[in-house]
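S.K.: Multiple structures are listed underneath, in structure tokens.
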Structure I
Amino acid sequence: MKVRDADTKTSHSTLLTPHLSRVLVGVTAPAFVLLACRWLLRGGGLLCLFYELTGLYCPGCGSGRAAIALLHGHVLEALSHNALFFLLGVPCGTLLVWEYLRFVFPGLGLKKIELPVWTARLALGMIAVFWLLRNLPGFELLAP
């Protein structure tokens, strides 16, 4: 017996409408950021499993301390903890905020930012070079 395509498809309604999705993201994303900032400002730290296992610094080591210093307004101190945080983290954070605003408030008319593929390759290359250099003798300045 041959089964028709229409018989095999099930219809279901989506629980999250576009409006409800925007409200959900609009509320939970800032709440998460505020809780993370509160946790960092109260002395919460980040454990680096890579460092614990190998004794080597990963590209993210020092980012938590950099974020804490930045939240206190100490830009140079934050830069000393993790320079990559500024080179990549700040621009990526800015893009995330832009996309958040674009998604949650479509009426603002913000344009989608489309980056060329080479930017991802450049970022990955920067991460790899930073990771290597900060673990080599003579580059202690890059260590957290």
Structure II
Amino acid sequence: MENETQWVKEILRKIDIFTTLEDDELEDLVAQMAYYQFKKGQTIIKQGEPSDFFFVVHEGVVKVLVKKFLMNKEVNTLTSGDFFGEMALLTHSKRRATLVAQETTSCFVLFKSSFQYTVNKNPFFKTRMQAIVKERSKQLNKA
């Protein structure tokens, strides 16, 4: 697990929004993350559910699906180092997409309270996260 923890620190340092965090803030964030595995075909997040978690994909592939007019439309594919779950956490809304593991997938997961604490503590992180939410929201609206 120590190797995985080091991996998530290194990955987060390479993701633009996490570069706004000080070293101690990043350490705190990673220390609060849990590690989960999902089986192929398992739904990780279901559209319309309450939002409680932020995810960073460690290994595997995750499909992003949006239900429109009784049909699921694929809007994105996420792989190692990609993250999801931030939209609903920042907007305090329900999940806007369904995410399904396309193969055995592992993720680092941050609980809502820890995510909110980091967002509220660091205004630069919050601003960057809001910009990502705006861009992803446009992508989902086009689906």
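Each reported figure results from applying straightforward, stated rules to the coordinates on display, with no laboratory input. Source: prediction; values computed, not measured. Cβ atoms are built from the backbone, for glycine too; each structure is taken alone.
S.K.: With log10 I(q)/I(0) by the Debye sum over Cα atoms at q = 0.13, 0.15, 0.24 Å⁻¹, for residues 78-133 alone derived from the coordinates and found to be -0.37, -0.49, -1.11, which of I, II does the value describe? The partial results should precede the final answer.
M.R.: Numbers: I: -0.44, -0.56, -0.97; II: -0.37, -0.49, -1.11.
The value was obtained from structure II.
S.K.: Hey, another quick one. Once mean projected area of the Cα convex hull in nm² is calculated for all of I, II, which comes out largest?
M.R.: Values: I: 15.2; II: 7.9.
That would be structure I.
S.K.: Matching task: -17500 is the computed value of helix-only ellipticity at 222 nm (-39500 (n - 2.57) for each DSSP H run of 4 or more, over all residues; to 500). Pick the structure from I, II. Write out the running numbers ahead of the final one.
M.R.: Details: I: -17500; II: -12500.
Clearly, the read-out refers to I.
S.K.: If mean count of other Cβ atoms within 10 Å over residues 54-61 comes out at 16.1 when worked out from the coordinates, which of I, II was used? Please list the in-between numbers first.
M.R.: On the way: I: 16.1; II: 20.4.
Only one of I, II returns 16.1 for mean count of other Cβ atoms within 10 Å over residues 54-61, namely I.
S.K.: Give the label, chosen from I, II, of the structure having the highest value of mean count of other Cβ atoms within 10 Å over residues 30-37. Don't skip to the end; give the middle numbers.
M.R.: Working: I: 11.6; II: 14.4.
Largest value of mean count of other Cβ atoms within 10 Å over residues 30-37: II.
S.K.: Who wins on distance in nm of label points 7 Å out along Cα→Cβ at positions 94 and 118 among I, II, i.e. which is largest? Please report the intermediate quantities before stating the final value.
M.R.: Numbers: I: 2.0; II: 2.7.
Across I, II, distance in nm of label points 7 Å out along Cα→Cβ at positions 94 and 118 peaks for II.
S.K.: For the read-out FRET efficiency 1/(1 + (r/R0)^6) of positions 22 and 62 (r between Cβ atoms, R0 = 25 Å, to 0.05), a value of 0.10 was computed from one structure; give its label from I, II. Walk me through the intermediate numbers first.
M.R.: On the way: I: 0.10; II: 0.30.
Matching structure: I.
S.K.: Still on this structure, I have one more. When you work out relative contact order in percent (Cα under 8 Å, 6 or more apart) for each of the structures I, II, which one comes out largest?
M.R.: The maximum falls on structure II.
S.K.: Work out mean projected area of the Cα convex hull in nm², for residues 46-125 alone for each of structures I, II, then name the structure with the largest result. Working shown, then result.
M.R.: Working: I: 7.1; II: 5.5.
Across I, II, mean projected area of the Cα convex hull in nm², for residues 46-125 alone peaks for I.
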